[in-house]
Every structure is written in C-alpha cells, then in structure tokens.
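In structure tokens below, several structures.
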Structure 1
Amino acid sequence: MADRRAGTGTRVVEVPADADLVVPGGPEPTLASLLPAVAGALGGTVPGTTDDRLGLPTADRVCVVLVDGLGYVNLSERAGHAPFLRGLVRESAPLRSTFPSTTATALGSLGVGAAPGSTAMLGYTVRDPATGRLGNLVSWTDLPPARAWQPEPTVFERLVAQGVAVTSVGPARFAGSGLTEAALRGATYRAAEPLAARVDATLDALRRPGLTYLYWGDVDKAGHHHGWGSWQWGDALAEADAELARLARRLPRGALLVVTADHGMVDVDRAARWDVATHPVLGQDVALVAGEPRASHLHLVDGADPDTVADRWRSVLGDAAVVRTRDEAVGAGWFGTVGEHARRVVGDVVVAMTGRATVVDSATQTPASLDLVGVHGSLTRHEMLVPFLVVGGGD
C-alpha cells in the first residue's frame, strides 16, 4: 500500500505504509448514511442529508438489525458459521463505521445520521469539558444528561414527526438509558431478552407499516471475552445467523430487512501493549487518557505542547500507532465536521493503533477491561468495515 500523509500547514505526518487502514472520508458509504437511506425508502426525509437510498427499494415497512461487533471482514472470514449471512455478504459491499470504531460513537452516528463531530460521542469514555472528569458513554456515568450532551434530533424522532411508526427492540435495561436517549430516542421501545424473543417482537411490530430496529449484543460479548477467532465467537455468530434466517423467512410481503453492525474487532497481541500509567515516556505531560485501548484521546497537563507529546508517542510506538494532534485529526476529517462542543471533547493528541497493538491506562481502566481478548476502536479494516446486507423488498 502506498504511503499516505496527513497534516495541517507545513507539518506532514506519515501513515505506516502497510497499516491497511480505512481512513474516514474514504470511498465507502458510511454507517451514518444508513438510517437516512431507510427513511427515504419509507417515504420520509432527513434534512441535511442526501437523497441517496444506498440502493434501497421503496417499502412500507423496514427492519434494521444491528449485530454488535459483527465486522464485515470478521463475518467474511468466519462465514462458515453463518450459512444465511454467508450468501448475502458475498454479494455485498461494506459500510464504513466511525472513528473511534466503538459502540457509543457508531450508534450516535447511526441514530443521528451524522458524523461523530456532530454528536460529541467520541469514544467508550470521554472527558467532560465542563468538569474535567472521565465519563462513560455506554453506562452514561459522570456525564451531563444525554439530551444535553447530544441535542441533535435523531432519525427516529424525525420519522415519528413525519407520521412513521418506529419501534426499537432490545434488552429491558436499555429502555431509557443514557445511550438510548442520546442516539436512538424517539422510538417506541419493546423489551425482549433472548434473541428468539426479540425476533418474535420484531415480527409482531412488522405487522404494521413503519421502521423496526433490532439490537443484538452477544456476538460482541463473545469476541471481547474469547476473541473473534474463538469457537465461542463462532457459536454466537451461528445463533445470530439462525435467528436472522428465521426473521427473513417470516418477513411480511414487501418488507425490507437490513443487517448491519456498529464495528468489527481484532484480537489483542499482549506483546504489543503499552501502559500509560507505568511507562516513563508515554505518561509524561498526560493528565487523562480517554477513549479505549485501540483509540485514545490524550488530554494534556496545562502548558504541554501537543506536537511534542505526539512526537514522543510516535518515537515509542513507531508503526504500531498513528498519532495525531487534535488539529491534525480534525483537519484530516477523522470525526467529520466538528462542532464547538465536540472539539473540546477531542483529545489534545489522538492515537489510533495499528495491527493488534493496544495502549492501556491501568490508572483508570478496570482489570476486566484490561483483560479483554477482542477489542476495537481503531482504523483497521477489521474494525472499520461493517456489513450492509439487504433482504426482501418489492411486491
């Protein structure tokens, strides 16, 4: 792969030539374009987006299934566990997820139909500019109310305002949660726990025209605990595949089924891990590390020079990371168009890991999170590309 360079002004920083990265702003259609395209298929509109439907046909009812952690490359490489999805993925092209390629960021962009620079949902954890504290966007702890952090209207809200019925099917604990309120508010929420029960609830909702959104998280959970190359991940994929096949078989006539994901996954290399809390160079001038082990936002002590810290990190990590100052990352379009609030959430330095390397911070991250086998958040093809699989449509 040819060298790629990014920077601002006369400052130029090389991207590792063999990093195999999917840089935001590339040619792939984005996850953020999916729900606006679905809205168009249903006859609705989302202001500020294009009228491109991603090739979706007109339909009076659409089901969007998000399988957490089911990356396009992961699925393609382990398709033997998924006879139903295997036939679809062979004939499809992927969507591009967000940076960071992590659930809170991706769901924010999916739900709002905009890049993370509009939602300020910029990682698993983020620094709250108002308090300086580390907040968690998944559990929504140590953060302002969700609608204050992310006030942009969701696609669900826009569709409901246009008279389209929207139903969201997922676990009871997500009903009214901070992440749901920030990214996916506006839908009528139906709680169901096992995947078979969620499929049944989805089929019931599809008896009426409108949009139904179904979330399933066990594939991601298996990957985190055992790795996406494990038999446990294969079993979780097989379970999801069987229920999605049942859902497809029982779709009402003319209904559309779209299967996607928020991100993919890589398995960690323990020999390529650095701990900011104990490393004498990486910890220098760093006040707080937000994000996750594959995508870090470094917030520096007052007076520290971001260029100096970025160069210091490059000297330690080498080709194991792409390191940018805030200005470089924003200027390169990593977060899309960045609003004032989101810019204050972006770290003074942003770090995207390559290969299977990680940077952790044992001072703030839990032992359980440090022990994860499968991780995500960075710019590799395994993490950034997600499926866009379409079934049904037409009379």
Structure 2
Amino acid sequence: MTTMPWSRTSTTWPPPMHRITHIRLPQPLNAIDTKLWWMAVDEHERVLSVQPMADGSAMDGESWQGDWISPMGIDLQINGGLGLAFPELTAKDIPQLLKLLDRLWQDGVQAICPTLVSCGVAALRQSLTVLHAAREQHCPQRCELLGAHLEGPFLAMARHGAHPLEHLCAPSLRALDERIRGFEQDISLMTLAPELPGSSEVIERLRTLDIVVCLGHSNADGEASADAFSQGVGMLTHSFNAMPGLHHRAAGPVGEACMHGEIAMGLIADGVHVDPTMAVLLQRLAPQQLVLVSDSLAPYGLKDGKYRWDERVLLVEKGTCRLEDGTLAGVTLPLLEGSRRLATWSGEPAAAIWAATMAPRQVMGNGRTLDELLVNQPLTDLLRWQWKPDTEELIWKHAA
C-alpha cells in the first residue's frame, strides 16, 4: 500500500488536490481482491496516492462508480504499422515511424518491443540502427520503443508460418553474434525453436545478456519444452500458433508452460489465431501467465486491402492478414482490442485489462504492484475502463 507523500505537520497541509473514489484495479483471473480504491490527484492531474476504501465508506470526491484504472498497454510483439514493416526500416522512415508511435499512444499503448521477423543479416542490423536512432527521439505522449523482439531466424522449418524459409538458419553463437553484435543492449526478446541443435548455447548466451527467450515457431514436444524452460526460456511467443497444440496425450509447449507456472504465455486475442473458447480456457488454466500481444503487421492503422510485405502480397480482411496462399500472417488490430474481445468472451474484464497492461510489464522485469505504478503518473498517461454488462462490452479511454 502506498502512503500519502506528505504529513499533517507540513506547512502546505493539505496540498491542492482532489479525490477520485470507487475505483477498481485490474487483476488476473481468480484473484480474490475485490475492494474499491481511491486516489488523491494534484492540481496537475498527477496521482499522489492510491489507497483502499473502507468497506461501505462514503467518501467525498469524483466517483468512478467501479470503473478500472490501469497503466497503458505494452505490446511485446508488433511487426509494424502505417505501412512500415520493422525489418525493412531505413533512415528515411524515421518520420513515419514517429507518426506510428504517436498513433500507438492514441491507441492506448505506452511502449512496444518492435518485432523483427526473420530477414537478412544486413536488413536486420539496419533496422536495429534505425530503431536505436528513433528511440533517442522519444518525447512525452509518444509510445516508447523498448528493445527489439527478434522473432527468428532460429526457427523450425516445419513451423515457419509466414517467415521466409530462405532467411531461417541453424542456431549457433556465431550466427547470433553476426546479427546482434553491437546491439546487445537494443534487444529485449528473442523467439527461437529450442529443440534445434545449437539452441542451448544460444539460450545461455541470451540469458547472460538479460534478453527474454521465447519459444515460438517450434516443433518442441512436451519434454523438449520442459527442457527449454529449465534452461531459461521464459515465454511462449504466441500460444497455440506455430507450435504443437494441446492434446490429451501430448501436452506440448502450452501444457508444459501451464504446469511450469512461471512461463509467460503470449496470446493473440483476435478470435482467428486462437478460437475464443480456447483463449478463455487458456486464461482459466494459466491466469497469472497470460500476456496479450497484438502481432500487428505493417497495415496496422490502414484500411483493409492488398499490401506488399517484402516480396510478397499481404491480404487484409476484417483486421486479419494472410498471404496469397492463405497462410495466417498477423493482424491489424490494436493491442487493446484484444482486451476488449477477451473480456466479451470470458465475461472477466479485470483479467482482460491485466493481461495487456500488467502482465507484459512482469515479462520485462517490472515487479512493482499496480498501486505503486500509478503513483506519480499523470492521468493522461493512464487508462480508464468501463464494463457495460448489458452488452458485455469493455470500453476504454485515456483517464484525462
């Protein structure tokens, strides 16, 4: 619990402030905390304190009538937007990239791990250079560029999905160094297939660099998945997709991650990548582990239609992206749309909010509690969520 940052003996008691009462804090499914909270907010709309309300108390202030407050979302897997594909960035793209980051802020996303799918070494290093330069142009009210998410190239051929086969390669320290040398501090996550020969050495190296290792585009069975988790793999990039499924005679990566209990489980909650029933089942099986990701591609923020993706054609219809051969490639939906859909499927809005706002922060090593995260934040940098039970609809807006 956070205490008031002033005392009654202060010459400025009480400081200029107002109260916002009857607030809820999002939490994972099955959490037992049902209390209401109140916030002290200063004249600049900055949160001074967050404290629980006494049961049945009547408190003066602006009542939010049970709406939730949360930090903004963090997207650990987003491949581009506004026509930009992150693996194809050049220096001339920086103005458009900054526009994308401004758009993401408007869409409720505070930070992203720009995802670089399997591509050539030169293209990868060029993109990392551009992202580094753009990161230095961060300013308030703009989505922050965290370290990149390298999705590939150490992936299973049989599970390559939309990754170009010509850019996949066997995992080795030499191949890793060729790609990330000099950019070690610019990378936050890397997705690989841990069953491939040579992956153990790569996983060990990545963990010494404090890079989160994710299992994805993998043919790993349950045993190989369990071994990978024991070596330090900490996340499933997109649960169920591009990996063996959950079967009653074969647990696969999803089942082993649920059993392990500490593996983050990325989920694309568009209703196409994973059936809504399976999405809710996963939430119930692993409520503390679920992390929503968007998997948005370059047409994010653009209309449905045909777009170029490297040398291929990307077909976008109702927010779903496919290659011409029908291969599912990604989405164009905002991250928080995943929260809205998951809430409608499950009827659990608090857990859906938590999965897009708090769970990704835990993956990135932020162990602060939600009430601690809210203190000193301006309301403009926070989100207010309202649940409409009659339509089972979750809506959000910036808190100020």
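A short reminder: the numbers here are calculations on the coordinates, not readings from a lab. For clarity, every value in this text was computed on a predicted model and none was experimentally measured. Cβ atoms are built from the backbone, for glycine too; each structure is taken alone.
Taking mean count of other Cβ atoms within 10 Å over residues 85-92 as the criterion, the highest value among 1, 2 goes to 2. Taking Cα Rg over 2.2 N^0.38 Å as the criterion, the top structure among 1, 2 is 2, with the largest value. Among candidates 1, 2, the computation of P(r) over Cα pairs in 5 Å bins from 0, in percent, for residues 173-220 alone that gave 5, 22, 34, 26, 11, 2, 0 used structure 2. Once FRET efficiency 1/(1 + (r/R0)^6) of positions 29 and 157 (r between Cβ atoms, R0 = 41 Å, to 0.05) is computed for every structure in 1, 2, the highest value turns out to be that of 1.
Quick check: 18.1 is what I get for mean count of other Cβ atoms within 10 Å over residues 37-44, calculated from one of 1, 2. Which structure matches? Derived from 2, not from the others.
For relative contact order in percent (Cα under 8 Å, 6 or more apart), the highest value in the series 1, 2 is held by structure 1.
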